[in-house]
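S.K.: Structures given as structure tokens follow.
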Structure I
Amino acid sequence: MPELPEVETLVRGLRKSVIGRRIREVRLGKTDFIDDPALLERGLPGCRIVAIERYGKYFLLRLGSVRNGRPASSLLVHLGMTGHLAAHPPAEPAPKHTHVVMPLDDGRELRYTDPRRFGRMALLEGTSLETVLGKLGEEPMEVTLAEFRRRLAGRRARIKSLLLNQSFLRGVGNIYADESLWHARIHPMRFGANLTEQQARDLHRAIRKTLSDAIRLGGSSISDYRDAEGRPGFFQLRHRAYDREGKPCYRCRARIRRILVAGRSSYFCPRCQRAPRP
């Protein structure tokens with residue numbers, strides 16, 4: 001599933017590509033991932049894309065009317081597991097699982113493809129948008145150490161489970177939780193409230209550095225992720241824990257192990273990341 005670095009990479013590419021463009025029309029295929037397909041068909045034609053933002057794992061395409069250009073509504077997009085949004089020449093054949101096509105005023109088409117359709121798309125404004133975004137936690141690239149420690153205090157959830165909780169921090173998923181915990185030498189089964197002050201400091205630093213490095217390398221292309229230009233990311237070449245079961249740890253050469261935490265596979269080094277006492 002695309003996480004914060006992959007979404008940020010796509011957002012940066014789309015900013016260069018479609019800011020200022022006007023949406024001429026909307027053509028829909030399968031719509032089970034769209035909150036209100038009819039609203040998209042009515043509300044998007046004629047709108048200009050005035051800004052593109054990332055909020056956790058969400059895209060926000062800020063839309064303004066052609067007349068005044070000020071943001072009046074936002075197209076909310078979540079990529080789910082296999083979603084992709086990019087501009088293409090109209091002559092380029094659309095992939096099989098292209099479900100939303102938005103022709104732009106420069107002749108290109110903004111296409112949303114999603115083979116598994118676990119994503120989400122909604123045209124929102126005002127309180128509707130605030131309701132969705134208000135459920136999300138702090139931005140991990142901006143949260144202070146003091147706020148991070150405050151959020152950990154009293155949380156009896158396992159630290160891996162907490163990192164996956166989007167109301168705790170928004171945008172971190174399975175890949176970058178495992179990578180951050182490896183760098184901080186923290187076992188995924190530790191309780192958040194039981195982290196020492198130094199462990200909290202190390203994890204805060206590890207999360208920010210891991211995400212920054214992943215963004216710099218264009219994200220992780222595990223299966224079919226590509227950026228806005230169709231290029232793969234390269235951070236998967238830097239993975240130290242995720243999906244490395246049985247391979248030697250880059251620090252101590254012990255074999256990476258896999259366990260389930262909150263129903264998700266979690267990869268860790270049993271020597272570097274000591275298990276908590278019962």
Structure II
Amino acid sequence: MAFKPSTRMPLARRRIPSELPDADREHWRRLPFEGADNCRDLGGYTVLDGRRLKWGCLYRSGHLGGLTPEDIAFMERLKLRKVVDFRGRDERERRPDRLPGGIESVHHPIDVAGTDLERRIIAALKGKADLNAGEYLSGVNRLFATEYTDVYRAWILDMARNDEALPQVFHCTAGKDRAGFASAIILTILGVPRETVVEDYLKTNHYTAASADRIIRKVRRRSFFRTDGEIIRPLLRVEEAHIRTAFETIDTEWGSFKAYQSEGLGLVEDDLKALKERLLESIPA
């Protein structure tokens with residue numbers, strides 16, 4: 001299990017994976033933000049042609065509305081050019097991102113698994129809903145693969161065709177569903193093996209474990225310990241079945257992932273070449 005650096009540390013001691021020796025980068029994959037859960041570098045994953053993802057180019061995260069002043073100073077060190085926000089309008093208005101100046105913020109709204117998830121949590125706590133988290137979250141991933149192809153197309157084509165799109169961080173609210181699907185498809189496009197894609201997807205459970213515990217404790221306190229907050233834990237996690245459902249839906253709807261990336265996402269050979277040139281590198285001898 002990857003080492004989880006403390007987020008409550010002086011700015012000067014916070015490490016950036018791309019600035020570290022290769023042997024130390026995995027330990028710092030999750031970036032030490034105090035006010036952002038699940039923010040991590042997607043660098044280092046080996047692809048099928050023997051290259052690997054560059055460190056310091058592409059990050060995935062939960063929302064950035066809780067960044068502290070020291071977090072913002074730390075983010076400046078990442079030299080980001082763009083932040084891509086997959087949240088719906090209501091989510092953005094409630095918790096707008098806090099960012100350093102000079103970073104372009106782009107909104108690609110996906111109005112599922114955000115506000116709706118919160119409503120389901122509240123309903124479950126009130127005993128007004130039958131909570132089948134697995135079925136619901138698998139269904140959400142099915143929607144990502146069918147109803148929101150245009151959103152993911154716009155995001156990926158921008159990285160392929162815009163010289164100013166990277167480095168960037170993309171995020172939703174928890175960084176687990178909408179951002180999780182986004183991570184899975186871009187890693188697959190770049191040639192990361194499916195097993196590694198799934199491993200990255202499941203790392204969310206490790207990186208958000210402390211946050212989930214806090215939410216559950218808060219639920220119990222607010223109900224004066226009359227409600228078992230554990231009933232919502234499945235909604236705060238991801239499971240392999242969720243992302244497998246997304247890939248199975250892609251195969252069903254498009255025939256194959258290759259057809260999805262060309263017909264659905266609109267990627268031509270020049271786009272694939274550009275993405276790989278920008279995001280991949282040879283592994284040092």
Structure III
Amino acid sequence: MKHKFNELDWINLLKNKVPKSRDVLAGIGDDCALVEAPRKNALLKSDLFIEGVHFKRKDLKLSTIVSRAVSRVLSDFAACGGSPKFIGISLGAPGYLKPKHLREILKEVIFLGRKYNFSLIGGDTARAPKLFFDVWGMGFADKFISRSNAREGDFIFLTGKLGARKFDEKFTPRLKESQYLVSNFKINSMIDVSDGFALDLCRLLKESRKGALIHKAVVPVTRGESDFYRGEDYELIFTVDKNERKIDLLKSKFYFLGTIKSRKFGYKIEDKNKLSNLNITGYTHF
């Protein structure tokens with residue numbers, strides 16, 4: 001009689017296949033993971049990725065779903081000026097997931113760990129009516145960049161074009177760009193574009209108690225104004241101190257969009273010398 005793949009088999013597969021780095025003292029197989037963490041500012045993050053809410057299973061390859069689930073957390077580390085170190089994944093497994101699918105999931109996570117230099121240290125697996133991932137992790141930052149520290153006069157930048165990424169493909173979290181920025185420039189605030197440029201910019205401005213002036217003509221869009229409100233671009237919006245000496249270098253590498261204003265100024269967009277209020281819409285869960 002053929003042995004049915006079960007939870008113990010899955011745990012043994014994880015223990016045998018997941019690389020274990022020197023700073024993971026006890027990993028998969030124990031009730032908790034034990035890690036040796038460097039003495040830096042620790043970043044903690046979790047993120048859900050749910051079938052029927054964030055993706056449709058029939059439209060995507062399983063490896064793409066896993067990559068997007070993990071990369072969303074990595075993008076948040078980038079938005080705070082940090083790098084990932086340890087990742088855990090809890091999996092809700094519907095009945096259609098077979099052992100070959102679990103191996104495909106594991107293969108993609110191991111690939112991402114090698115690419116972005118993090119260790120998979122654990123998680124949980126349970127039967128569920130729909131496929132979902134709860135990805136959680138720890139990263140570290142020499143300098144934490146928050147949403148709440150934009151200052152009046154700051155220059156507003158974007159790392160890449162809006163609307164350039166398709167919904168049905170993997171994406172590259174801007175970890176390299178983030179490290180370059182925090183290592184070489186005075187970055188005051190930063191956020192990743194997960195729910196739409198206009199909405200996420202508004203979140204940064206609200207946390208910082210500031211307004212902004214955006215020049216529409218220089219916002220890099222792929223398909224037009226709809227890209228202002230489209231989610232899942234995962235580019236970084238960041239603000240740079242107005243006294244930054246290397247501002248011309250930044251303008252040669254990234255997209256300059258406008259300036260931070262007082263809270264009283266509000267959220268304005270300039271188009272052909274006419275000012276109007278920026279339409280604050282984007283993706284929200286409820």
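S.K.: Which of I, II, III yields 0.10 for FRET efficiency 1/(1 + (r/R0)^6) of positions 174 and 270 (r between Cβ atoms, R0 = 25 Å, to 0.05), as computed?
M.R.: Numbers: I: 0.85; II: 0.10; III: 0.40.
Corresponding structure: II.
S.K.: Looking just at distance in nm of label points 7 Å out along Cα→Cβ at positions 54 and 214, which of the labels I, II, III belongs to the structure with the highest value?
M.R.: Structure II comes out on top.
None of the figures in this text is laboratory data; all of them are computed from the coordinates on show. Please read these numbers as outputs of a predicted model, since none were measured by experiment. Cβ atoms are built from the backbone, for glycine too; each structure is taken alone.
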